[in-house]
1. Suppose you compute P(r) over Cα pairs in 10 Å bins from 0, in percent, for residues 261-380 alone for every structure in 1, 2, 3: which one lands on 12, 29, 25, 20, 12, 2?
2. For which of 1, 2, 3 does FRET efficiency 1/(1 + (r/R0)^6) of positions 373 and 453 (r between Cβ atoms, R0 = 25 Å, to 0.05), calculated from the coordinates, equal 1.00?
3. Suppose Cα Rg over 2.2 N^0.38 Å works out to 1.14; of 1, 2, 3, which structure was it derived from?
Structure 1
C-alpha cells in the first residue's frame, strides 16, 4: 500500500479537493517526516508550523462547504529561501540579512497560495544563490538524500534534498545558471526550467537577468501543474510573457505534446564545444538520449554543436545582478559574506568598460551560435551535469576525466540556456556506479515548453525512475 508521503503532489491535491483526504492530515504526515529527516540533511532552515496548520484548517473548511480551494488544495510545500513570504525570514542565505523579515509575497508564493498550497517553511540555498552546492555561514551544510556525504547541488539544494527524501512532495526552486536542473540531476528529480519570462517577477528582492522560478519535484505532471499555476505576466516585469494558450498539464495528459515530438530533429552533444564529461555520466545520459529518440520518434541528427564558453558572459551578468542587490550592504561586512559571494561582489568594483563590452560581445556570440544550432534542430540533448554530486562542503571538482576544468567545469551544460532563455528539463536516467543519480538535459526552442515536458513524460512512462532516495524509507 502506498503511504501518503509517497504519493505525487497532484494526487494529494486532487484527494483533498474530493474530500478523500484532509489538508490537516497531510501537514501532520509531512511535518513528522521533516522532524525525522531534516537533522541529517539540513534541508529546511525555517518552519512555520502554526501558520501551516491554520492554513490547512482553512482549506479543509473550504472543502467542507463544497467549495474548491484550487488545484494545489492543501498540499504542503517548501519554499526556497530566496523567495519572499510575508512574515517569514528573508535572509537570502546570508548573515547580512539574518534578522530580515519579508513584508510581501513573491509571485510564486502569492499564486501558489491562491491555488490552495500550504507553505510550511523555507528550504536552504547558498548565499544569494551563488554556488552549485549548498553551504552557508548562516545555515551550515545541506546534504544529498542519496548520500549525505555529497551535495544535493545548488542553488535549490535544500528543496532538492527535501523532495528526494519525501519531507514534502514539492518545493519552489529557481534557475539562473542551472539551479533547478543541477540539483535535480544530483538528487534524482525531474527538473524543469521554463523559457525566460514565463513566470513574471513581482515583489522579489532579487532582480532576474537570467533566472526563472520553477518547481523542485519528482514527476512531470507535478512540474506541469506547478507552472500552470505560477505562469503569467506581472505589471512590474516588462520581460514577462503571456499565459500559455493551454494548460501544460492538459497537453501532457491529452498526449498531444508527446505526439507532436514525432518527426522532430534532435542533436546530442556531451561537449557543446568546450565541456569535459565523466565517461560514466556521458554513457548513461547518451544511452538515455538514444532511447528517448527511439521512443518518441525523434530523428537524431549529427550536427556540429560548437558554442563559445559561456562563463565570461554568464559570470558578468550574474555578478552585476547580484551586486545590484547586495553589494552596498556587503561593503562594510565582508567577514559575514562567504568566499564565493565575496569574490563575485568585489570583482564588480574592478570591472572596466572594456571588460563589460567584451562580456556583452561574448553573450551576442553565444546567442548567435545557439541560434545557428537551433536553425538545424528542434531539441538539443546533453548530460545535465558533467559528474555526479561532489562533496557536500564543496568546492566542485577541478579535474574531470583526467583533464583540468574551471569553476563551472562540473556544470557546463546549463548556463548557456539561461543566457538564451530557452526551456530545458533534466530527466533522471539512473544511477552511476557510486550510487548517485545522473540526469539527461533536453533543451527546446524558446517558448516551446510542451516539447521538453513531453520528452520527460515519455521517459517517465517508458523508463520510470526511482522517486525517492533510500533515506526516505529509513
Structure 2
C-alpha cells in the first residue's frame, strides 16, 4: 500500500491518496479544487487515479472531487447518508455509498462507516491492506475525529442556516464516537484538518494519531455522559467565516469545473479609476507596510497564513476582485489565484504592483493609520472618551475584555457598521494587532474617520497591568 498525505497550509486541510502498488490503482480522499496536485502526485508514485471520494459536504473549501473524477475518468463515490434535508444533489456520474459499503482499490479494502454529527452525511473510511493484514491499519476520519478534538456539530445551523440542528448534531456526534469502542487502540487516525482550521476549536498541529492516544488525551473521550459532551462541544466554537455558507451550498449541488487562471498584472495608474468605480481592491501587504502608507478605499488582508480565511470573511463572490501585491512575480500571482480558487473566489480581474502605487496615486498623500499604546490611552479610556471596539471572537471576548467595550468580530464589521456608536472616536483592538489592523481598513473604506488602532491589542493592555473584565457581550 502506498499512502500519500497532502496538506494544504492555506486551509489547514489534509487529503489522502491511497494506492495499491500491485495494481497501480489509487483512491483520492477529500481533494481540494487544486486537482493538478493530485494528478501530479499520483503520477510520481506510478499510480492511476481510479477512485475519488470525500468524507462529507465540506464548508471550508470548494471540493475538487467531481472535477478530479471527471478529469481522470475515475469512479466518484459520495455519501448517501443523512436525511432528505441535507444530501448531495447527485446525478448519475458516480456511486452513492452508505455504511457498510466497500471501495476496492486493488488489494486494499476501504470500508465505509457512517459517522454523522459534524454533518448528517459524514462517513469515515477504514483502510485495510489485505496483502499484509486482515484488519484495518487506519481510519480516514475527515471532520469527525481530529487529533485532540472532534468536528464541530453547529455548522448546519450557523453556516447553512438550517435551524434546530446544532444540538441534534452534537447528540449524534456523541453516538458516532461511541462506535469507536469497537476498534483497537492501535488503529491509526488520519484526520482531515490540523491546527488553524475553523472546523474545530482545539485541533492539534500533530498530523496523525492513534485511537488509543485519543482515548487517553482527547477531551471528547473524557466526557462522562452525553449531556456533558453536548454542552462542551457546543461551547466556545469559533465564528464560522461568511464563506462557509457558500461552500456548503455549492459543494452540495456540485461545483462547476473551472481551470485556475493566472490574472494579469495591471498598470498601477488604473487604481484611482477602479476605486472611483467602487471596485473591490485588496492590499495584500503586511499590516505594518499598509499602515505606513496606503491608498484610501483599499482593504488590507495580508497574504500570509490566514489569507484565505480573511478573504472568505470579507470579499464578495459576485464582483471582480483586484489585489495590490508587493511581489507581483508570476509565481506569486499564480499562488494568489490558486489560494483564492480554493474557496471559489474566481473573479480575480488583476493585480497591481505596490511599488508603483504611490507614484500612480498622484499628489494626494497616502493614508496612514493612527496607532496608540495602551499606556498612552488608558486614562482617556477610563474617562469614557473613546468607544472601545473589540474585534476578536466571542470566546476571546468572554474570557477577558476592556470594561464597556463594544464587541463586533472583524469579519462582521461590514454588516454591523450601522450599529456602531458615532458620538465618540473608536479605539480598535484585537488580541495582538493583526485583526484590528484589518478592521481599521474596513472602517476607513466605509468612511469612518475617527478611529485609532491600539498597538499590541489586549495582550499589550494586560501586559501594561491594565484591568479587564469577563463575561459575554451584551
Structure 3
C-alpha cells in the first residue's frame, strides 16, 4: 500500500504544490479501515423422505439454478488393485449415458438447453453438479437425477477414458515437477491410501462392473448432502426433488478405517536430465482445525506464502537460486496434513538450496517471528475472509462439505479467532511441537551430475527409479 501511495504522490506532486493540499486531508499512512463483514447466509435445511439432506438458498437476482451433491466416494476407498477407479468413475458417470438416454442424447439435450451436468471426484468425495436457466430446471433436474442414480457407464466411453488415463500415465514422467509432486505425496503419505499411485496395470484392470459396484456401494441418499441455490421457491424445489429422486433408496454404507501415514524420513532422489532441480520437503503434522492447526497455518504463511515469505526472500530474492519457491500447511481430514516447502532451483545449486530451505524451517523453530512479520501474514489471512462469500452457492456447498466432514458449524470462526490471538511464541511452540526437519521426507528430482555437492552430504539417499 505504501508503494501505491508513493507512486500516486509522485504523480500528483506538481498539482499539490500548485494548489496546496487541504489541511483537513488525512495522512494516508495512518488511515484505518474496519474489516469487511460479509452478510451471513443460512441455507434452509430439509431432509427428504429418502434421508437426503438438502441445503437450499433462494436467490432471485438472476434466472439461474445451481446444485451440487456430495457423497463419500473418494479415491481412498478404491480397492488396492484398482487405483485410478474413482477418476474413471467420475468421467464415465457423466459421459456414459444415464437412464433411458445414451451418451449422445444426454450431451445433445444439455447443449440445447445451455445447461451443464458434471461429475468430479477427489480423495474424499464424488460430487454431481448441475447449472441451468430456471426455465429449464425440470428438464435438467431429470437428467441430473438420471446421472446420479441411473448411470449407464457405456462400455465405449469407459474404453475411451481408460485410453486417456493410460496415455497420461505413459507421459507423467515428462515433467520434473509432476514427478516431484507425485513422489512427495507418495512418500509423505506412505502407508495410507492417499499415498497410492495408479499404474497401467491398475487402470487396465478396471471394468464396467467395477464402476457399477462402486456406485452401488457408496451412492446412498442418507449418506449425502445436496447444496442448491438460485431462482426458485423453496417449497416447490423440495417437491421437485422428492419427485425426481423418488426411486433413490437409502442404505447402509460401511466405510473402512485407515491407519495414519507412516513416512520413512530420507532423501528420495529421482535422476532426470534437466537444467532445474525440483525439491519438496516436509513432515505430517495435524488434521485440519485440530489444536495447533491454525498456528501452523499462520507459520507456514511466514515460511512460504508469497513474495514476502522467508523462503522467497532468502532463496529467490536475495540469492537468486530458485525460479519458484514456497510452502504451506495442508489440510488433512481423517489423517494428518503436512507442513512443507518446495523450490524449483538452479541445478548447480541444488544442495545449497536444500540447506537454505532447511535453515528457514529451523529458524522458525528456534527464534520467534517479529511482531511486524506476524501481523503482515495474519492480515493476509483475515483480509481474504471476504472471498469465502463469492456466491450463495459457494456458501451452501461449503456448509455441505462441513457437514460431510463432521466439522462443527463454527469451525471457521474458531480458526479466525485463533489466528487473531496467535503470538510469536505460539508459532514457535507449534513449530517445535510438530515440524521436525531431522525427520523430513525430502524429494529431489534433477541431474545429479550437475549438483554442487552429493546429496549424501545431507543424509541417507534413496534412489527412486522412474516407472
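1. Numbers: 1: 12, 29, 25, 20, 12, 2; 2: 13, 45, 29, 10, 3, 0; 3: 13, 42, 34, 11, 0.
This value belongs to structure 1.
2. Details: 1: 0.75; 2: 1.00; 3: 0.20.
Working through the options, I get structure 2.
3. Details: 1: 0.90; 2: 1.05; 3: 1.14.
For Cα Rg over 2.2 N^0.38 Å, the value 1.14 is produced by structure 3.
We did not get these values from a lab; they are worked out from the coordinates using the rules stated. Here the structure is a predicted model, which is why all the values come from computation and not from measurement. Cβ atoms are built from the backbone, for glycine too; each structure is taken alone.
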